[in-house]
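Pasting the structures in now, so scroll down.
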Structure P
Amino acid sequence: MRSPIQAHSIGLPTDRRSFLKKGVATAGAATVSSGLFGKALPVFPKEDERSGKLRKGDAAILRFLAAAEILETDLWQQYNELGGIQDSEVPGGSGSPLYTAALAQLDSDMAQYIHDNTEDELTHEVFINAYLASKGADTVDLDKFRTLPSSKASGAQQIGRLTNLMQLSVDTTWWTRYRSGTKNPDFGDTFPQAVPTLAVGHHPAIPRTDADLSPSDHLQAIANTAGFHFGTIEQGGTSLYPSVAQRVSNVEVLRIVLSIGPTEAMHFQTWQDKAGNAPALTDPTDPTLVFPNLNTTPGGEDFQTNLIMPEPTVFLSHDLPACSIVRPTNTKGVAMGALQFLTASGLFLGQSKEFFAFLRDLAEDADDARREGD
């Protein structure tokens with residue numbers, strides 16, 4: 001595996017095509033790693049990719065997934081540098097013992113889980129880009145956008161980032177959505193936040209400097225934020241893959257999407273379990289941020305921490321029996337929806353309009369894809 005810290009910095013022109021590269025070399029070049037989403041003109045022609053080995057829509061879906069995986073790798077690497085295990089599989093950083101200990105309050109194996117999640121996302125990113133290259137299709141390179149600052153806390157690499165983990169608004173409605181036995185977001189249903197104050201304002205999920213390492217309850221609030229953010233990110237991937245799979249034409253591309261997607265669900269299941277162990281507390285440096293005892297929160301089973309299997313709920317039609325499912329999986333506008341969701345979370349605070357325009361175009365192309373015959 002190519003080292004995830006061997007990213008190269010290249011000066012690129014500003015047109016979108018400049019970030020789509022040919023060849024396997026680009027596929028491995030990754031640093032382990034809504035107003036802006038106006039309508040853009042289509043970039044790709046209607047016909048197949050130039051090699052004729054992939055249909056335009058399938059290639060567009062894979063490119064959007066590659067970009068999503070590059071972004072995931074970038075954020076997970078930041079978590080791993082400070083709170084995971086640094087080794088030859090996931091190099092970079094040297095760890096923050098106090099932050100790692102705070103994460104361990106959610107589970108004693110958190111460092112290993114963070115490491116493995118990071119490695120998984122890196123392999124997804126590299127594989128999808130390499131597959132695109134093997135078919136003569138354009139791959140995705142986001143290196144030019146690695147301009148966001150790193151944490152200044154001891155243990156973090158001082159390199160450019162794609163994502164911002166220090167000013168997050170974390171949506172925790174996935175917690176109640178997966179516990180509801182009567183609602184499904186595919187029907188337009190909405191759900192309460194598990195940690196309402198976490199969705200308001202901007203909160204660090206990693207120490208910004210060593211000053212964030214105390215007092216202990218402040219550091220624990222940062223670790224708790226990370227724990228819920230883990231679930232927020234991975235439930236998104238859990239829904240994204242089965243949603244875009246419904247637009248894939250080629251059987252081999254479908255195999256890729258259906259093989260990677262379930263690993264995202266495995267990640268989500270792990271993080272949903274661990275988030276339930278986040279200690280109830282109020283951040284002493286930000287008293288507006290409160291982590292409640294979810295087992296005593298009014299709402300009963302909608303908040304119960306040991307209900308980590310998807311509760312059966314309405315699916316396809318209210319006339320059909322309840323079924324335990326991934327939700328949402330409605331494919332309409334799924335790529336743009338995923339991008340807007342990540343943007344609203346603050347994950348890209350500080351990025352350029354060029355960055356948003358590029359990702360918007362990838363999302364629009366993916367959403368325009370249609371299964372052959374539709």
Structure Q
Amino acid sequence: MKVLRPILLAIVVTAAFYFFTSHRAAVSPARWVTRSQKVELTEAAGPVALDPEEQVNIDVYRKALPAVVNIKSTAVAFDFFYGLVPEEGQGSGVIIDREGHVLTNYHVIANARQVEVTLSNRKNYRAQVIGTDRRHDLAVIQIKAGNLNVATLGDSRNLLVGQKVFAIGNPFGLNGTMTRGIISSIRSVATPDGGGIDEAIQTDAAINPGNSGGPLLNSRGEVIGINSIIATSVGQSAGIGFAIPINTAKAVLSDLVTIGRVRRPGLGIRSLPIGPELAAEIGLPAGYGVLIQQVVPGGAAERAGLRGGTQRAYLGNQPIMLGGDLIIAIDGQEVTDLQDLDRIMNNHRAGDTVTITAYRGKRKMDFRVTLDEARERT
């Protein structure tokens with residue numbers, strides 16, 4: 001008992017000290033604290049007028065938001081242990097007509113078993129995939145709804161670096177979010193699936209997962225691009241995002257809505273890119289272009305009078321054909337390599353007529369070619 005008394009005394013003293021210091025501090029205010037009868041606040045005199053820049057932001061948001069939708073897609077993946085497992089993804093889209101067609105990214109709805117759309121007024125609709133264009137990362141889905149607000153599609157031909165732009169979408173599922181920035185550059189970029197976007201709009205407007213498929217807008221609230229990819233190492237915006245030019249989308253919309261796919265144009269040729277060294281070696285009159293190796297019998301090029309090679313030769317171990325026409329331009333646009341050829345073809349549809357400028361020997365000639373529908377490459 002004598003041994004316990006000092007211990008108990010220490011516990012009592014410690015407890016008393018804790019109670020006295022903690023509770024006294026909690027209930028006893030400092031001497032400088034006063035108890036006023038009324039709290040006097042400094043309040044603004046009244047509503048403050050918006051500056052012109054703020055007004056533009058608000059006008060763009062109010063105009064564009066009703067046509068922006070949230071898209072939730074459900075796909076089915078196979079798990080080794082659990083079998084078929086549903087996977088959900090989110091993205092954005094923009095309503096393009098009163099029939100309920102919604103433009104978005106292909107990767108937002110790829111392999112989806114079910115697609116749901118939520119409007120800005122929170123109404124939900126089941127959507128049907130109408131057409132897809134994997135190469136351009138575009139897709140059109142449709143909902144059955146009335147009194148829809150439709151986006152105004154702008155023109156992406158003459159965009160300038162430094163122009164103010166706005167992105168509206170659903171980043172990380174946060175509906176109706178708007179961010180602002182400028183056009184940082186216009187450049188061609190590769191997509192994660194191995195495709196590419198010609199003349200993609202690079203912007204520093206924050207674009208995050210969930211923004212995909214949503215609109216990039218100019219200061220008049222017109223859609224100038226469809227937000228597609230971000231440059232990131234952590235799955236969120238790093239200040240570099242890319243949008244598909246709206247003119248690229250407009251060029252394929254009719255095909256996507258009417259037949260569900262894009263009728264890509266084809267020349268009906270097999271070709272070889274030409275550089276200065278190869279041109280000098282085989283005696284071509286221009287140091288660039290694509291040399292026709294073979295024309296498809298009955299194809300667009302053959303019908304227009306273009307010719308393939310007739311003399312067999314070797315480029316290293318690769319067999320090539322010499323003597324064919326050398327294409328150097330299409331509709332006045334210079335063709336220096338196969339990338340130029342693909343870019344120009346992407347701006348046309350099957351059935352269009354183009355003027356091809358080519359050398360036959362030393363003679364420069366023009367050919368009017370009506371493009372066929374290209375066979376899809378796998």
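Please treat every number below as a calculation from the coordinates, not as lab data. Everything numeric in this text was worked out from a predicted model, so none of it was measured. Cβ atoms are built from the backbone, for glycine too; each structure is taken alone.
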Next on the checklist: Looking just at percent of Cα pairs over 30 Å apart, which of the labels P, Q belongs to the structure with the highest value?
Outcome noted: Q
Next on the checklist: Quick check for you: by mean projected area of the Cα convex hull in nm², for residues 66-281 alone, which of P, Q is greatest?
Outcome noted: Q
Next on the checklist: Tell me which structure, out of P, Q, gives 1.2 once distance in nm of label points 7 Å out along Cα→Cβ at positions 314 and 330 is calculated.
Outcome noted: P
Next on the checklist: Given a value of -6000 for helix-only ellipticity at 222 nm (-39500 (n - 2.57) for each DSSP H run of 4 or more, over all residues; to 500), calculated from one of P, Q, which structure does it belong to?
Outcome noted: Q
Checklist entry - One of P, Q was used to calculate volume of the Cα convex hull per residue in Å³, for residues 258-337 alone, giving 170; which? => result P
Checklist entry - For which of the structures P, Q does the calculation of volume of the Cα convex hull per residue in Å³, for residues 162-217 alone return 115? => result P
